[in-house]
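Once you scroll down, you'll see the structures, which are given as structure tokens.
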Structure 1
Amino acid sequence: MEIVPPLPLPVPDSALCDALADDLRGAGYRAAAIRAAWGDVADDAIARGLRFPAVRALEGRTDPLAVLARLFVLGMPQTAAHVASALPRTGVDGLIGLGIAQAEGDGIRPLALVRPQSFADEAGDGEWWIASDLDEAALGGPLPEDHVLGVGGASTTLAALQLPTPAQRGLDVGTGCGIQALRARRNLAEVVATDISVRALRFAGLNALLNGVEAIELREGSLFAPVAGEEFDRIASNPPFVITPRVKGVPAYEYRDGGMLGDDLIAEFVRGVGAHLAPGGVAQLLGNWETRADVDGMDRVRGWVAASPVPLDAWVIERESLDPLAYAELWIRDGGTVPGDPEFARLAQAWLDDFAEREVSAIGFGYVLLRRPVTGEPTLARYERVGEARTGAGLGRHLAEALGAHDALAPLDDDGLAASVLQVSAHVTEARHHMPGEEAPRVIELRQGGGLGRTIAADPALAALVGACDGDLAVGVLVDAIADLLEVDAGELRADLLPKVRELVFTGFLALTD
């Protein structure tokens, strides 16, 4: 396989970043404007690595928006005159000084992408400019192993999962281009961002300066080595969790591969993070875990949590599970090698041999939330497979509310829960499925428009209870009334419904009233 030499390092210069931000702002260099310039079809094609529809849409245009879109979204060289006109404060020399472009004849060749990234959270809508390495389309070939990725699906998912509640101090482990650190600063007073890659730290520093975000401290090192002895209120990590064969000839991309065997990186993170959480502190990360022989992947994660010297609450959600071949194909494609390429079969075989050595039958992907109890022993141990879970804005708030609901429910015995008053959440709907001509439904479903978008089956008693939770009467009173209506024993119905009520409160279908 061809080895691609590394590009020069970016230079996060404060004055030049200020000038570039001012020029980008003046050019109207925003996501919506760029999408409008080349259209939805071309915009969607770019996400699939196809540049030509966008190039054709901008053909003949030399205005600043078009020049910058070609330069920094598509990674295409532009004439020095056009770049100088588009960036009057920064100039050609400024771009070169930042290490994100170089002169090439009478043109300017980009050395990095600088793409607008829109986001939405509880503080409102916003947009950053995120610098990262050139992608395969811009390079015209495979990625170098020290490639620094821009904002992808995994990073936006983790950003949406971050708890929106304010806290003092945060840690972003494996910061990459710095997107998690930027998002964390929306709710945290200060953030430490670490990475083993000097290149990644340079990009993270440049992005912080470019977007005027202060109080992000950058440190080089692996996992928790750069923060030995320190504690944090929040820890986030989109670590290089991709399971990669440790054999010659298989690219070890720094942005996705932590250099360890199998899922050892995630195991080490889970076992070690508790020592760096302040009491009440929460860690959130994405990860992969292997099902090996007869040991389910989720059970292995449970073992990692149990091995933590600091007891931890745990909430682990598996969103997806792939067989070894599907997993190998996913990440071989991600590196720019596709079926039909002579390298594909060789790489796939290396992955399959690696999995076979550990008797891996499936690889799970999901979210891990760990919390250090303020006092006492952990009370939350939830390991679940959700599948088609909803993603996007609002997930962080949902997770925070679920933790709050768990803490409110934990001290309540059944009598305490029966005395509580509940309110059905506004986003919950009910669907009933009947066979033609039948009055009674065969299936009743409660559907969640918020949270993780869960759908649960309900029997008539549970559906009646949820429908009656309007913030007026206590749960026990409602259960007794339903038992009388259905002509069943009230004690037995209470024993059946109260555990289900606890689940519905935790998952956000129902909420405890004040």
Structure 2
Amino acid sequence: MIKNTLPNLVFLFLLILILSCGKKEPQALRIAIAGIAIESSTFSPAKTEEEAFHARYKDGIYYEYPFLSENADLRKRADWFPTVRGHALPGGEVTREAYESLLGKTLKLLKDSLPYDGLFLDIHGAMSVEGIEDPEGDFIIRVREVVGNKTMISTSMDLHGNVSERLAENSDMITCYRMAPHEDAMDSKKRAAENLVKRLESGKGKPKFKARIKVPILLPGEKTSTRVEPGKSLYAKIQPLTEDEGIIDAAIWMGYPWADEPRNHGVVMAVGDDKGKVSQAAEELANAFWEVRNAFEFVAPTTTLEESIQAAIKSKERPFFISDMGDNPTAGGAGDVTWTLNEILNHKGFAANQSLDIIYASIPGPKLVEKALAAGVGAEISALVGAAVDNRYAPPIELTGIVESIKEGDKNAEVEVLVKVNNCRVIVTKKRKPYHYEKDFTDLGLDIRNADVVFVKIGYLVPELYDIQKGWLMALTPGGVDQDLKRLDYKNIQRPMFPIDKFENSPDLKAKLIPVK
């Protein structure tokens, strides 16, 4: 009995072995990561060089994405191939040399690990480059030439970016933030990556339909915050639409108003497999956007700098914040316009109230920083600050004061020096830096919660400072990101454009289907 059974068992074992050898194990998804991003004002004389992007390469990129950390579920569901990720502080136009260098490095690393099932593209959408009208469109086309049309690209963007037709055509899935201030930035990037992985895992291929609608609206971010109406309700309409089975994602882009390019305007897009639902969702959002255009207002009261100062002096609420908006480095301003600081230091009202504790953040002054490092804390120093890049509104200031603290090692500023000039403490930096968080101040020994007046070179306050302020005004100051758009010399944006022009007729807000590559 045993003798007869043994050959059968051997035969069965050999048969299983042969069949298992012929069966292929499913291969892991291969997904690349790339992206260079900046918000660039063409109305600023500043130029942005490659070093400003603080680029990370290969595995160093994972640091930027907590949702792709080593033990994260999304990381385990694919083989990831990070290439180049460079995100710069907003500024002036990117030099052609810097752009071509970063792009060239990206393309080389992409070629090294071909082929790919997908690409997670992390950009802003408002990069301006010398001699290129649509940098993100150029970028994605040149990436496509390397990875091919079969690779599925999922693009993540800032809601203040621009979506040109070329960018829309070459992105298989595309989304942007839904909050301003951008508290959901990382959630949005994760959504773009998850959408890509889920779609590839499903085996359904690229989404069948993409709808894009140009909305002829161009507004500054300080007027389109989702913290208040109508932005709050407008962006709240997106999530319910994406829960429909026929729609993968939808998004509203406000566009970037401080670059004079044809692609700079509002855009709505929807992506999915149901043609009717995709078109309907895009049209619903586009019409909702247009209908509330007249309701957008600045997120805080705006007035002249003089009226802002007078209000701060009279107010019993402390701390009182004033935004120096026209030179906001987080919107693309040069960050070194001295006009506001000059007005502060020479203001009779501040001079007459020496008990006031005034803070100004900040002004670049590498010469003063150098002297402070040599002299040390407690020394009195004097040097020119500001207006090295943008001197259109005021010249450099000879700043004389006592060095109260010095901090080295900041990613953007590199070195920060706190200088006391009478009752005003001025933060002077080696390189420009926005001051968004309380720690930015406490690291220099400043207690902004008990200060009287705090000037910041930003537009709307990020949540942390917003919660600290007890009074707040946004001053309409001059600079490369002037909030009064009618004062800007536009020559290349599409017209008519709200609110710059009057509309005789309502715009065409019918969905335009974008061919799938």
Structure 3
Amino acid sequence: MKRKKLIDYNIFIPSLIIIIGISIPFALFESESLEVLNSIFDYIVEVFTWGYLWYGIILVVAGLYLSFSKYGKVVLGDPKEKPRMSLFSYASILIAMGVGSTIMRTAMLQWTSVANDPPAGVEPGSAEALLWGNAYSMFMWGFQVFAIFVMIAPAMAYILHVKKRPMLRISEACRDIFGDKFTDGIGGKIFDVLFLVSILSGAAVTLGLGAPIITHNLSHLTGLDVTFTMTIIVTVVWVFLFSLSAYLGIEKGIKRLSTWNMFLAGFFVIFVLIGGPGVFILNYFSDSVSFLLTNYINLSLDTQSVHGESSHIQSNTVFWFAYSATWAMLHSVFAAKISKGRTIKEMILTYFLAPTVLSWVATGVLGGLGVHRYLTGDLAVLDIVQDQERMAAIPEILSTLPFGSVAIIVFMIVALIFLTTTLDSTTYTVAAYTSTRDMSKFEPPRSLRVIIAVIITALALVLMRIGGLAPLEVISGLMGLPIIIIQFILIYAAKRMIDKDQAWKHNIRKDELKRSS
């Protein structure tokens, strides 16, 4: 009997070839390629700033509509079965997947970028600039970003858990719109290859940009210089961890790691509050939330059209939304896979709220610590981030705490676990997406998860060595444009499938059925 192939090479191989074909030339001519890519991106920022800002708002509105309308009560699976995991475990996984290690970097340092380049009329380094800095850091991890991450998930979860279709793919979710010929033909292949290119390149960038969070703290502790050898050692340890977690699967690996990290992160927050300027941090957190809510509409829609040159907030917001869009399909496919037994409302609102709360707390505590050290003159944080490698400011800030070395070690562990849970979720999702198994019944093969992890790692290390990460990061941002179109197609697909099946009548829990009858 002929053994069924492990992976669908028809979509995986073209995706890998495209990434290599793009990355190598850009890496060999890094400065020239960055100049070209940045000019393209700058043009997009200039022309489509308004579009990206409204894009985030529209997705939030769409999420609220699906949650609080008749569609929100639709169960993603058998209404008689309990959800796959507890709400705490479910939220922990979505947090780990949603914010990952990036929150450790942005929570600690993002305020400095705004404080050094504040909105028009605000003096750099002033009290108002500091409030803008932390408020913007919170805004970056607000409702728009998590709406971008989750709004493909209803369609993907519906085809997997309700329709019981074997392939967990973007093309499959579009079948009811475009028909069998498109889905099974070149159109469907293009959709699926686009997904893989965006995710594999994004994962390589995450691995490459995440490593310095560890290496610079390790360098501060040991006194050793940050070298490529140190980066390789850190990456190998990290790859072993996320490969092992992905190999063990959702229940034994990803869920346990995510849950443990919530407790460890909570311990670290309490440690900073007690050992650091706790009263100032709590006051500054309150001021930051107040400032954010007061200026939320301004942050969401301001394009600086009458102020001339845009500040860091405007340019970074467009890049942030564009870059987040490249991750939207990954987040949504993974959320779909783990949401069996949840309603559409539970899935969307958990993704809206849980990562947002964690992100705001992290920003308030870590950002507040850095701002306090700047205000008291203990550390010239704004100068450090301009004169040195930005990541080097993190251990400098943490070392001002009592038992500074312990704080740095705990920070590295939390960051490492966040990095691990992001990438084990990524490898698991790519394996599920490319697997030839029936994903409505089985998990992706363990061996395939490890193969995907090795490929992502090899790509990241090669690009780090030859200097191709920066161009790939800009390319990832540019890829957000076609993905945005696919997002809106899949939101419509979810509504169309549910209406066609009248799932809001039949695929709901008993208590909802009694209320509607």
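Read-outs: derived from the displayed coordinates by stated rules, not from any lab. Note that this is a predicted model, so its numbers are computed, not measured.
Structure above, values below:
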quantity	calculated
With helix-only ellipticity at 222 nm (-39500 (n - 2.57) for each DSSP H run of 4 or more, over all residues; to 500) derived as -8500, matching label from 1, 2, 3	2
Structure with the greatest value (metric relative contact order in percent (Cα under 8 Å, 6 or more apart), set 1, 2, 3)	3
Rg and Dmax of the Cα atoms in Å derived as 22.4, 74 - corresponding label from 1, 2, 3	3
